[in-house]
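Input: structures, listed below.
Derivation of every value follows stated rules applied to the coordinates shown; laboratory data play no part. Keep in mind that what you see is a predicted model, and the values were worked out from it rather than measured. Cβ atoms are built from the backbone, for glycine too; each structure is taken alone.
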Structure I
Amino acid sequence: MAAAGSLAGQVDRLAVDTVEAASLSTRVGEDFDATVIAARARSATIQLVSPAVTASCDGILVAGTHIRARLDVADIASATVRFSVA
């Protein structure tokens, strides 16, 4: 039962990632306002103000800060969205 729930969660996340990549695919190179929601050593997870997208962002960032993020990758086939600090 737990395996089915785990698989369902993975499928759900892949669907969301694919839709996010599709919605941003024509906007590569644009800058967006975002909030850093989780930071790691050399990257972070950000939440765009608009559109409502959560994605990875390269750079040394601090959770809770507001940034401008540049869209570097929006690949529908791999369901990948990636930003860098603008």
Structure II
Amino acid sequence: MNNMNNWSAATGPATYGFAVTPSDTANLERPARIYVGTSGNITVTLINMDDGTSVTLPGVPAGFAPMVVKRVWATGTAATNLVGLA
């Protein structure tokens, strides 16, 4: 499933999880909420943002980040142990 317009699975209870490897070139395999294992800055493209645009969230604490993203950028991301939940 690689349909960025179908994000309903990312807004209800999670039924799928995957390790997130930040990338400056590739979107996530599906839109997802992000669990942050180790706090830090996260640069993301949110589900409704244009491809190639991003926002940096400083000092995101460990736990669930309240957003649905389609990309976690390597540049600007210091948080680690990221998990996508969809």
Which entry (I, II) yields the derived value 43 for relative contact order in percent (Cα under 8 Å, 6 or more apart): II
Among I, II, which structure scores highest (criterion: percent of Cα pairs over 19 Å apart): I
Origin of the derived value -9500 (helix-only ellipticity at 222 nm (-39500 (n - 2.57) for each DSSP H run of 4 or more, over all residues; to 500); candidates I, II): I
Among I, II, which structure scores highest (criterion: distance in nm of label points 7 Å out along Cα→Cβ at positions 26 and 50): II
